[in-house]
Structure P
Amino acid sequence: MNAKLELREDAKHRRAALARGSPDFAARIARFADELPLGNGAVVSFYWPMGDEADPRALAAALAARGARLALPIVARKKSPLHFRAWRNDDPLVVHPFGMHEPAASAPLVVPDMLLVPLLAFDSRGHRLGYGGGFYDRTLASLAKKLAIGVAYAGQEVGRLPALPHDHPLDMVVTEKGLRRLAGADD
């Protein structure tokens, strides 16, 4: 098994344990909404959590209350960047074959200013360990100067993750302990 596969397996088990121990996680991170730099009418992409992913929905709702327009990612096709569709509370969602909840095809496409990003692990340099599909790395590469914020349990932080040239670091991470700017964000 290669190093990243082993890291992913370990990170999945760690995240599952952290999720079981933090049933109030979503409400706890929503308290930090006012600390996020949010421009007037900014489009904020979040994700509908699957399994034990850190839940960003309460944070997204708090940002919407501050005037953000919300969006959810959609998978247009493999090996391409994500696209984003506008979403409001109570808009219908469809389940993609990958298991992601996405807005209906009738929802307008938008370009996010800020992305709330899922992950398996992160380090202080801003590197994240994802699921291996490369969707967020391709997306961040295609969106110049967009704020990428990891959503994670504090215990998902690791000492140092391997990074490849095509990996795009996070600017910040929000955990139940607060919002933190990451060291590699300005590299």
Structure Q
Amino acid sequence: MSSNNDLMLDVSQTAELKLAFRRNGWNNAEIKTLLEGGILANVLKVIKGQAEIKMIERLIDCDSAPFVPDGLSVEDHKKGGMFKFNPEKISLYLSKKQKKGSIGGYDLRKELADKPVMNANVLDYLLARPELIPKEWKGKYIFFWGTIYRDSDGDLCVRYLGWNGSEWDWYCNWLDNVFNFGSPAALAS
């Protein structure tokens, strides 16, 4: 009979662990973190029924005033209450014209007027927590039409989230421009 101090993993158990980590999307840094401190002791408590894992509830206050970049003012901010963040509750919307080519910003704004567009508070929440941004969003420019800004020349713009090759950042696009198939609007679904 062996004790926990005599624990030895055989080759097949090591391979099973490796496959389980891969199957569940773990990377090397996350595995290293799991092995540090008392995390594994806590996992064992869960397995033995002595503890449980509770998911973090992430709430975004979509009623609060949005971040206002230098040189801009808020023209319109659609409040959206407390949004319980779940990437599955955000859909990416493209108009028929975007799917076929492009649409002007003012026309797209009119088309989105009755849709549950996400505002810039969601964009800023995600920028502060980039690990929450869905991987499928890379290669797209995700627009948050619930907040429209005005620049010092009087032109309207909307902020969007984009991957710059090394990190997520925000940018603005003016409504005088066109929006194509790579520029979906984030909607609450």
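Bear in mind that the values in this text are calculations on the coordinates, not laboratory data. Here the structure is a predicted model, which means the values were calculated and not measured. Cβ atoms are built from the backbone, for glycine too; each structure is taken alone.
Please compute mean count of other Cβ atoms within 10 Å over residues 112-119 for structures P, Q and give me the label with the greatest value.
On the way: P: 23.2; Q: 17.6.
Largest one: structure P.
Here the criterion is FRET efficiency 1/(1 + (r/R0)^6) of positions 16 and 168 (r between Cβ atoms, R0 = 35 Å, to 0.05), and among P, Q the highest value is seen for P.
Which structure, out of P, Q, was distance in nm of label points 7 Å out along Cα→Cβ at positions 56 and 120 derived from, given a value of 2.5? Working shown, then result.
Details: P: 1.9; Q: 2.5.
Of the options listed, only Q reproduces it.
The maximum of distance in nm of label points 7 Å out along Cα→Cβ at positions 8 and 160 over structures P, Q, that is, the highest value, falls on Q. With semi-axes √(5λ) of the Cα gyration tensor in Å coming out at 23, 19, 17, pick the structure among P, Q it was computed from. Computing semi-axes √(5λ) of the Cα gyration tensor in Å on every structure in P, Q gives 23, 19, 17 only for P.
Can you spot which of P, Q the value 5.4 was calculated from, given it is distance in nm of label points 7 Å out along Cα→Cβ at positions 24 and 152? Source structure: Q.
Which of P, Q yields 42, 26, 22 for Cα extents along the principal axes in Å, for residues 104-175 alone, as computed? Don't skip to the answer; put the middle values down first.
Working: P: 42, 26, 22; Q: 33, 28, 20.
Corresponding structure: P.
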